[in-house]
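What follows is a group of structures, each given as structure tokens.
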Structure 1
Amino acid sequence: MLYSLQEATYYASTPMRALARATRDFWSSPLNPARDSTLGRSLYAASDLYANVTRRYGRPDWGIDTCEVNGVEVRVRQQVVWESPWCRLIQFDRDMADMRRAGKLQLDPAVLLVAPLSGHYATLLRGTVEALIPHHAVFVTDWSNARDVPMMEGRFDFHDYIDHIRSMLGVMGARAHVVAVCQPGPPVLAAAALMAADNDPNRPRSMTFMGSPIDARLSPTVTNKLAEERPFTWFQSNMIHTVPPPHPGVMRRVYPGFVQLASFMSMNLEKHQDAHQRYFEQLVVGDEDSADKHRVFYDEYLSVLDLTEEFYLQTVDIVFQKYLLPKGELTHRGRPVDPGKITDIALMTVEGELDDISGVGQTQAAHGLCQNIPEDLKELYVQPGVGHYGVFNGRRFRDEIYPRLAAFIRRVDPDFASATGPSFQIAK
């Protein structure tokens with residue numbers, strides 16, 4: 001019912017949104033002699049704000065067409081190398097002629113960047129990808145919006161997620177590196193443990209977990225406490241809704257992205273209200289540079305996807321209520337998942353000192369679970385002064401976290417450890 005109401009509200013606002021766009025275009029037209037008047041700028045700002053707040057935000061573009069390698073601009077193209085109804089594996093393929101001009105005569109380490117399936121599109125990791133591309137062959141999981149997947153495609157749950165990770169690592173070939181950001185931590189660790197137990201030749205060379213709830217019992221945040229305090233039936237009754245027409249996934253039961261977005265925004269409601277007030281004021285005074293930064297941020301932040309009922313509820317149950325992985329009680333299709341089976345997959349964990357989603361200690365718990373990995377193949381890092389988003393994006397990530405990650409990958413990979421790698425300067 002809530003999903004249908006949300007859809008009805010969106011379509012009911014269409015005439016007003018169209019009027020707002022027409023008003024915005026009229027008062028921003030260079031042919032309008034009153035466009036720079038106080039009244040004109042105010043009407044332009046108000047109509048632009050209304051149009052943006054009420055419009056629907058689709059899947060953002062990656063916007064990554066080039067990268068810089070050794071001072072040379074290298075062309076980048078995206079290609080899908082594997083896909084299912086639930087995910088596409090995208091490779092950011094660098095032009096080999098440009099790479100040779102940049103002096104890159106050998107292959108770089110292959111990295112599977114596992115984007116979170118927790119409400120936002122994979123493009124949330126745009127900054128992470130931009131940092132990785134110059135020095136790695138980058139592959140990214142691009143998860144589907146559940147409302148766009150027809151019912152005939154069946155279910156997608158926590159265990160299907162694990163199988164997807166194994167399949168994608170298989171496509172990438174022997175001993176790639178995997179980097180899991182936030183939510184994917186537990187299923188990626190489970191996939192690595194199962195591959196290690198099978199002595200799978202395509203098991204990863206290293207695994208890096210960034211701000212992941214490996215053991216959500218440690219340093220509980222507001223999100224963790226909510227999951228603990230509410231009974232499982234509450235999540236079933238209040239968070240799951242049915243996809244209405246005209247979406248391809250009509251009748252599928254999902255955890256809607258707009259519900260999660262509302263939850264996140266309510267945690268910092270004043271901050272978002274102030275940001276939109278500033279945006280209005282910036283448009284009135286003609287500060288387009290600041291207004292553009294606001295648009296770029298909210299174009300990404302307000303673009304959300306739905307999760308299947310089974311995946312969302314199993315994640316709540318397995319990760320945030322029963323803590324099956326850290327307690328050694330997780331099974332996958334009848335098989336026990338034992339991270340202790342991992343002996344030759346290097347491990348790095350990255351946490352943010354101010355992370356209010358995955359508290360400090362939750363990610364580094366992976367070191368205790370993987371007790372049979374040699375100490376020289378482990379690395380633990382806590383970044384001072386950053387929250388959850390800063391663990392994988394922003395200046396501190398580029399200057400302080402990424403150089404450590406890149407150096408770790410090359411250090412533990414015998415194919416690249418002795419080769420001349422990129423030179424990084426960690427910011428002081």
Structure 2
Amino acid sequence: MKVLVIGNGGREHTLCWKLLQSKQIEQVVCVPGNGGTASRENCYNLSLAVDDFENISKYASNQSISLVVVGPEVPLAKGIADYLKSQGLMVFGPSKAGAQIEASKAWAKALMQEAGIPTAKAAVFTEAKAALSYVKAQGAPIVVKADGLAAGKGVTVAVTVEQAQAAIEAIFQGQFGSAGKFVVIEECLTGQEVSVLALTDGLTIRPLLPAQDHKRIGEGDTGENTGGMGAYAPAPIASPALMERIQKEVLEKAIAALKAKGIDYRGVLYAGLMITPLGEFKVLEFNCRFGDPETQAILPLLETPLEDLILACVQQRLGEMPPITWKQGSAVTVVVASGGYPGAYELGKVITGIEKAEALGATVFHAGTKIHASQIVTDGGRVLNVTGVGENFEQALAQAYAGIECIHFEGMYYRRDIGYRVSSEE
């Protein structure tokens with residue numbers, strides 16, 4: 001098989017890496033890819049934009065591509081799966097209608113309320129004055145969200161009414177462009193977040209290992225939200241009993257609600273949940289694709305061939321598949337970012353030490369990198385994901401941080417406390 005992977009982040013490098021472990025996969029092409037995908041054997045980059053549907057389709061048809069796997073949410077929300085399927089290609093990823101579950105928080109909230117899925121109390125606003133009145137009536141802390149896609153940065157957990165007011169005004173003044181046509185204001189939930197990524201063929205839905213992501217830039221989960229600074233799997237807080245409840249009360253209800261709307265959803269459905277101190281849960285959001293950086297911690301533990309699961313979803317036969325099998329142990333991934341991220345940062349810094357990190361046993365997934373003059377250089381905010389796998393959480397954590405110690409580029413930043421909740425509970 002030849003597989004085309006759409007995207008250029010750490011998630012896409014991980015997908016390429018996992019697919020190429022299979023004897024069934026002859027070649028993977030990544031559009032547009034990064035320095036890591038360009039450096040792998042039997043993996044090639046194709047310099048097209050992720051929303052250049054016509055040329056992606058032409059290439060896939062001309063090169064006899066067997067399967068297209070879509071990584072990021074933006075091309076899904078723009079309808080890449082619909083377009084490529086109309087051209088006779090097999091695509092893993094939901095339709096534009098299905099991708100609304102991430103592309104519009106208001107749409108997703110309405111779906112959850114209709115389906116009886118536990119979620120935070122919320123209200124949707126189209127102008128600032130009404131939103132501000134609501135916040136003043138509710139008080140703080142309160143959560144303010146831009147409705148549309150904002151690269152993981154459109155959410156403010158406001159601890160004061162003034163903070164909420166500033167967030168509302170920024171959204172309606174265009175900070176997130178068209179993503180800010182609506183504002184969703186939610187009650188502030190407390191507890192621990194967990195990411196449950198599930199594979200579905202539109203009829204059957206099967207969860208992958210639960211993961212926990214650290215979204216904030218600063219240690220102790222402080223500072224601004226980012227796309228994610230590190231993750232680990234499996235997350236101990238999501239016990240087998242809790243996962244059974246999430247399967248019945250969230251995942252199966254969501255797929256049934258989508259089906260009732262006439263949406264044939266085939267791909268990843270990712271539920272971001274808050275687990276309260278009493279062990280109850282509510283859905284914070286749904287995403288329509290693999291998580292980043294959760295994928296970098298989940299896929300290294302997957303034993304079932306990834307392409308078998310993906311094809312079962314695309315061909316609507318997931319219910320016939322045997323249970324998904326996993327390696328024993330844990331995986332931890334730590335994001336190495338450019339100095340200044342998630343604000344302004346510089347590009348083009350030479351990266352050294354990746355081979356040394358991998359010689360120690362870590363796996364380095366590239367995110368914001370490219371090859372320039374035969375060297376790997378920085379090309380984004382989140383630059384690398386350094387992943388460790390071990391028989392237990394401590395071994396995996398130690399391997400990831402030992403790998404990071406080998407790596408250097410000017411201004412590099414990473415959190416030194418990924419997984420601190422697990423460490424503090426033991």
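None of the figures in this text is laboratory data; all of them are computed from the coordinates on show. Bear in mind the structure is a predicted one, so any value in this text is a computation, not a measurement. Cβ atoms are built from the backbone, for glycine too; each structure is taken alone.
Descriptive notes on the structure:
- At a computed 43 (percent of Cα pairs over 29 Å apart), which of 1, 2: 2
- Structure responsible for 6.3, with distance in nm of label points 7 Å out along Cα→Cβ at positions 280 and 376 calculated and labels 1, 2 on offer: 1
- Origin of the derived value 1.2 (distance in nm of label points 7 Å out along Cα→Cβ at positions 296 and 368; candidates 1, 2): 2
- Structure responsible for 4.9, with distance in nm of label points 7 Å out along Cα→Cβ at positions 96 and 256 calculated and labels 1, 2 on offer: 1
- When helix-only ellipticity at 222 nm (-39500 (n - 2.57) for each DSSP H run of 4 or more, over all residues; to 500) is computed for each of 1, 2, the one that comes out at -11500 is 1.
- Test item: distance in nm of label points 7 Å out along Cα→Cβ at positions 16 and 400 calculated as 2.2, pick one of 1, 2: 2
- Once distance in nm of label points 7 Å out along Cα→Cβ at positions 40 and 272 is computed for every structure in 1, 2, the highest value turns out to be that of 1.
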